[in-house]
Structure P
Amino acid sequence: MLDYVLPAVYALFLWWFGTGAVLFLDGLPSVTFRKTMVVATAVFAASMLGLAATAGEASVAGAYAAFTFAFFAWAWQEISFYLGYVTGPRRHACPEGCRGWVHLGHGIQVTLYHEIKILVTGAVMWWLTADSPNQLAFWCFVILWSMHQSAKLNVFLGVPNLSEDFLPDHLSFLRSFLTRRPMNLLFPVSVTVTTVAAAWVIGLAAAAEAGSFDLAAYTFLATLLVVGVLEHWFLVLPLPTSALWEWGLKTHGSHHDKSTDDDSVLRTAVAPIVPANSPVAKS
């Protein structure tokens, strides 16, 4: 039983703590952002090196390492977005009454560079692990990206719980792209597909040999998918989800740097310290 419990608990802890850490850091004064981004980029680079070094290790320890590297690779995507360093060419709110395909186009523009960076990172992770026995990190990253895209589309199309308090002040313009509605047609599709995928991977984990790499790897993947299902339900159920990260939200709204407005922060979107936004789907 511990073969299943330990990877699941480890994954859940990183998800919970990582989300809270990103919320805490992006709510700090803007003077801290550059140091945060430098450290996060260094951790990301170390993760890519570690991923390359352990791609041939198909063991339980290798599964934990791969999951950790994938987590840090994803955390870098989120930190660079929520600090305002890598967002998109559009850096202001959508005008009142903007709807339809024009509104969708504006939504794509506000996160375009962020999404391109995710795709580039995923491609690098695939290249580093191609033809290797341990490709867990790449598939973890694919699941995180898929859940990110699904959640982003759902809050754009409309859900009851938008969690606007998760957005830092310097990205407040993103609220114009969130829609509050009882439901949208994509939501049941998202939940159904993710639930079926989670059930399938849970079955693979249950059939894997005790103490094997496959058991640990499938448990990590299944946990991410289950978290994805939960995050989607958080969007529609009347639950106090922000209480899970109350400690991370303490920095939000606790200060206001009058010398830095939304536009001036977002003009750093192509800052040279970034070499190349989400969740519970906070992007």
Structure Q
Amino acid sequence: MVKQTSPVPESMRRPTICVTLSGCTADEMLADAARATAVGADLCEVRLDKLWVEEKFSEPQSDSDSNEEKNQRRATYSPPEYIPKPFDSVDLSQALDAFKGGIDLPVVLTCRPERQGGHFPGTEEERISVLRAAIDSGVSWIDLESDIDSKIRTELIKIASSKTNVISSTHFQDEPSNASEIISDIEEMSDSGDIIKVCYTTNGKNSALKLFEAAWMIKDSGNKTAIMGIGAGGDWTRIHAPLLNQELVYSTMETGSHLSSQGRINASDLLIAWEMLNYD
């Protein structure tokens, strides 16, 4: 049971900064890991599910476009399209060896299914085999969704045992109705991992305030949490994570104004924000 607390200020500590690596190949992720290490990240998340997709970006503008049209298009962010690849097109063992030997920071291995906003195009059986291989590689952290079949999830946690820590995650497609709903979700997951990660769809300040309120109410509960949103306002709990006693904050090495509308934040910008807010 999560214990709710009154809003009494406590001393702050810096949460762990986890950079989710960009790219859809091992080489691209390794290059991003080097950048993350240089800016002072504590942890890297490797999205294994992205190894099974290919990024397709919008076509560049033709020379016939007017300058006004070019400037307008340049200012508009167009997310890439992810084209699925066959399961047997990826040498997982080789990729895991590359990550193990090429990333200096501790690593979280994640293979996010499409049902929770990920990109893995294969079957659930194939995805579970990826998670087993990830744990067997001796990685520091593994992300296990809370909705994995309970018998299989118990087996994966047993395999991880003391050698690999578990992030128990749920990515909700809907906006939370209130802070109590978020706390209830965390209570249900409280015994399912070493860190509880919940992510909701956010649509602005109303959504952001619900996340902030929930994080504030349980900040002294003893639970290790990462509460965030995807969408406008989703970065509020990331920016104020030290105040909210969040255990883990996800960031990126990507840059651009589109990050704010997605609820994400660049790792360097996050550190600058914490310094400006005296969260150190």
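No lab work stands behind these numbers, since they all come straight from the coordinates. This is a predicted model, so every value here is computed, not measured. Cβ atoms are built from the backbone, for glycine too; each structure is taken alone.
Match the computed value 4.9 of mean projected area of the Cα convex hull in nm², for residues 159-222 alone to one of the structures P, Q, and report its label. Show your work: numbers first, answer last.
Working: P: 6.5; Q: 4.9.
Clearly, the read-out refers to Q.
Consider the structures P, Q: one of them gives -10500 for helix-only ellipticity at 222 nm (-39500 (n - 2.57) for each DSSP H run of 4 or more, over all residues; to 500) as calculated from the coordinates. Say which. Don't jump to the answer; show the numbers that get you there.
Numbers: P: -21000; Q: -10500.
The read-out comes from structure Q.
Comparing distance in nm of label points 7 Å out along Cα→Cβ at positions 167 and 247 across P, Q, which is largest?
P
Given a value of 18.1 for mean count of other Cβ atoms within 10 Å over residues 47-54, point me to the structure among P, Q it was derived from. Don't skip to the end; give the middle numbers.
Working: P: 18.1; Q: 21.8.
Derived from P, not from the others.
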